[in-house]
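Read-outs: derived from the displayed coordinates by stated rules, not from any lab. Remember, predicted model here, so these are calculated numbers, not experimental data. Cβ atoms are built from the backbone, for glycine too; each structure is taken alone.
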Structure P
Amino acid sequence: MKIRIGTRSSELALWQANTAARQLEELGHTSEIIKIDSQGDLDLKKPLYELGITGVFTRNLDIALLNGTIDIAVHSMKDVPTVLPENVVQAAVLKRGGSLDVLVFKDNEEFLHQHQAVIATGSLRRKAQWLHQHPTHTIVGLRGNVQTRMQKLDDSDWNGAVFAQAGLHRVKLLPKNHVVLDWMIPAPAQGVVMVAALGTNNELLEVCKELNHEETEICAHIERQFLHVLEGGCSAPIGALAFFKDEQIVFKGALFSLDGKKKIEMDNLCYRVNSKDLGRRCAEDILQRGGKKLMIADATGPKSIKILSTKQLSSDQTDLLSDTIGIEMSDFIAIRYNRLKPGLIKNKIKNVILTSKNGVESLLHNFAPSELDFENIYCVGRRTKRLIERKIGKVTHVENSAKELAKFIVKMRMEEVTYFCGNLKRDELSITLSENNIAINEFEAYRTILNERKFESTFDGILFYSPSGIESYLNDNSDTKAVAFCIGETTAVEARKHFKKVEVSELPSIENVIKSVNRYFQ
């Protein structure tokens, strides 16, 4: 059988997938690599809700596995949650590459012994450990893929930046001007490549066993077990490393305060037979030695402002928040794609309106891209435009809000439009077009499901990304004294009905909502 390998399309992810493919080939198995970066890349044979998937930030590779689009998924293990989705299992881990971090410097290493220096990293773990070692240095944020971060370092006046050694080595970007940071404890499972598969696919699991490197599997298990026990601390910087030395396993783990001033460390040595619960035992020891108090202090100490996000955000997104802002998160809505009749697109449609990525994803869930023959496509949002042009075809016109798009359509004096919308009450776009005698063919492409949750505490600000998120929040919560931070004007219109203070981001993206939060509370 040909094994379909799912991966993201970054250079590092493709290196990992190609490594797995090469090892499979050496074992006599054929494979093909399938790139999956968004839900639009998936051949969704079943709606997500039938797969038990409703969360907005569910991993796309997990969706592809559960849906049968791919047979195995290849991940950087340090990025994989310690609890996998139901029926997704760890099928193998490849032999570990370099596990440590490196400092890439620009001119020379003299700054390591100086009082002042500027070091770049986007990792809380690296930041905390660097400040523990060099408390007078300044840390600046660094985001993006490996290539982007290296370029930012080249273009900056920073003294250096910290990277994972394995990542730079694998994409052939590890320069001569680097120092291995053997004092810095790496992220749990750093440098490990994990292969995931369905737990019910016994034949494939037997194949994957041939890829598995047992010593790496044991060490990664210890490190991730350590992380799992401690990760109740959420954003607390955690480092863990296990490795074999002769017949024994050496383990080093640590928990840091966010500012790097406090450190609780654990060193242990044991034989393989006693290693099954080593990570758990070490984590519990750290908690008893003040770890729990340290994490509580970090969660409540310097963060004088408290906000709520009505959807789960990625760690890269929460890292954008000011150090004085604490955040809680909960998915207040989930999306379910509806089944659309095949005859709907039998004839070429002249004017199509798509106001969100959900509408686009629903079309791609129901039809092959080649079937979506539209003369003109009008959409809201740059990200929606990019998805449409990558998967369907050229966008005729884009606006930042449904209100502005409605004005444009009226100005163009169109007679008829086809709108792939959600299940919510008639929105501003529909009303405006109807008032101007433009015929609207509305098709409910997706349904928004409200996931209500009650909060006992109050917040200084609440982040909303859609009118339905506001509705879901208000179903169980009456606090409207907080500032409502809205992703766009359509959401803001609904927010103003309930909140006295409403802020709208400059551009309709999560990152810009976060920018507006930082700007408001600075």
Structure Q
Amino acid sequence: MTERMEMEARFHNAASSGHQAVTDAAMEILSSGGSAFDAIVAAGFASAVAEPALNSLGGGGFLLARTAAGKELLFDFFVDTPGKGRDACPEPHFFPITVNFPGSDQVFNVGMGSVAVPGNLKGLLHVHRRLCSLPLERILEPAIDIAENGVELNYYQGYFLNLLKPIMTLTERGREIFGHGESYVKAGDRLKNPDLAAFLKTLPLNGTGEFYAGEIARRIAHEMNKGDGLLTEQDLASYQVRERRPLEVLYRGRRILTNNEPSLGGPLIAIAMNLLEKLDLKRDGWGMASHIISVCECMKEVDLARSQGMDRPDRIRPEWYDEASDKISGLVSRYRGKRPHFSRGTTHMSVSDADGNVASLTCSNGEGSGYIVPGTGIMLNNMMGEDDLHPEGFHCSGPGIRVSSMMSPSVVIGDSGVELVLGSGGSKRIRTAIMQVMINYLDFGMSVKDAVYAPRIHWDSSVFQVEPGYSQEAHEIMKSCGSINVWDEIDVYFGGVHAVEPSGHCAGDPRRGGVCAVE
């Protein structure tokens, strides 16, 4: 029996997120007798206030829940394509913004025409009705307190908001919240959102009614129509949260639960893990040929399969795994014969409770559209402007279609029960970040903290983006797989995996200001 399987069986209250206020909200609810589900909903609302550069009630998300009794549910409240009941808009208000990460630029599209039908608000309230025991008033208290009294912007939120300044200050409503010019918010400033606090206070009485089918919905639709947006009153009224079975993949004797169709992230993770299952990653040790080449070539093979339409496990030819694993094994063997010369807007929360319930929640506002709903302090998403979510081109799909996503809240289950609850933000890097943390944990036996903190690699379709921390020998091994770009420092670009072990350990990703707690 492994050391991990011999760990103390008793479950713990634990939470990990990208912000101290969000983790505190979850732990406050757990300490007051709430379940993991009460805590994750409280964390979701708190995150929408404390992490405005990453999350919003105007975005979308997924929540993976596993009860102590073993019931497994995936709640899909990601965004839908807009435009129901609207005449065609020949030129939606839609334009590019370049975000300058330290080692790589990425273009996002914003404006009224970038807004998809939001799901976060309806999703969190749906989960509350389905799984929570505490009254909504209690669960909303931490978020309302943050919105009313403000939250001090930490380094990471200051950094994110600086990257997204053109979006946050696009409208007068945005400038009222975030400032403008010399007064624009920065790390150390206290950010308040009184309109959002007032809106949250209405939810126990009105639920989603005003936002999705009432006066607020009518105001949104009016301004969208006037401003060349696509979102309509009919879009909001018809939006539904969907409950699904999680996607399951077997790996090294564990069950991995993750996001299911129609999303992209979970199925691509499943394909990668199925391929890695056939490889001996730890033969040479972490950071050596068997590990580096297997991971790098796996990323390339999965991207190639996706480009050929094999983007879900049931679309993979059975022989593909053998062909790909043989190819990668051959590359590892050939490398061993050589003598090397040494010379984005998503956030995640993971929660467990002392009864054995666990929940994994990933939410995103993209980078935000710049449009803030009047009287609510809520910025709507720009999911219609994310190129990775629309591989066939922007505004090609009809209205009412659930947009695919890379978000992949996940749970790892072993013989003794849930071992790890995790997920990540990070746009296109979500799936590779989660994959690497899982193999660090499962193949190399790292602690959850070491698995999250370890440097990462990401294949961006032309070059391997590489975090600092690998040896020069590892860099030479990577070069045998393709061009590499070694960054000077760890960065938000490489995701933000926040994870908990119900047995009493956790890790918050330092790339995104991660904070965790256990009691």
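One of P, Q was used to compute FRET efficiency 1/(1 + (r/R0)^6) of positions 91 and 403 (r between Cβ atoms, R0 = 30 Å, to 0.05), and the result was 0.05. Which label is that? Computed on structure P.
Each of P, Q could give helix-only ellipticity at 222 nm (-39500 (n - 2.57) for each DSSP H run of 4 or more, over all residues; to 500), but the derived value -9000 comes from P. Of the structures labelled P, Q, one was used to calculate FRET efficiency 1/(1 + (r/R0)^6) of positions 163 and 411 (r between Cβ atoms, R0 = 30 Å, to 0.05), giving 0.45. Name it. Corresponding structure: Q.
Looking across P, Q, the calculation of mean count of other Cβ atoms within 10 Å over residues 267-274 that yields 12.2 traces back to P. Computing mean count of other Cβ atoms within 10 Å over residues 171-178 across structures P, Q gives 17.0 for structure Q. Could you figure out which one of P, Q the value 3.9 for distance in nm of label points 7 Å out along Cα→Cβ at positions 35 and 475 was computed from? Derived from P, not from the others.
Out of P, Q, choose the structure whose coordinates give distance in nm of label points 7 Å out along Cα→Cβ at positions 75 and 123 equal to 1.8 when calculated. It traces back to P.
Calculated for structures P, Q, mean projected area of the Cα convex hull in nm² is largest in P.
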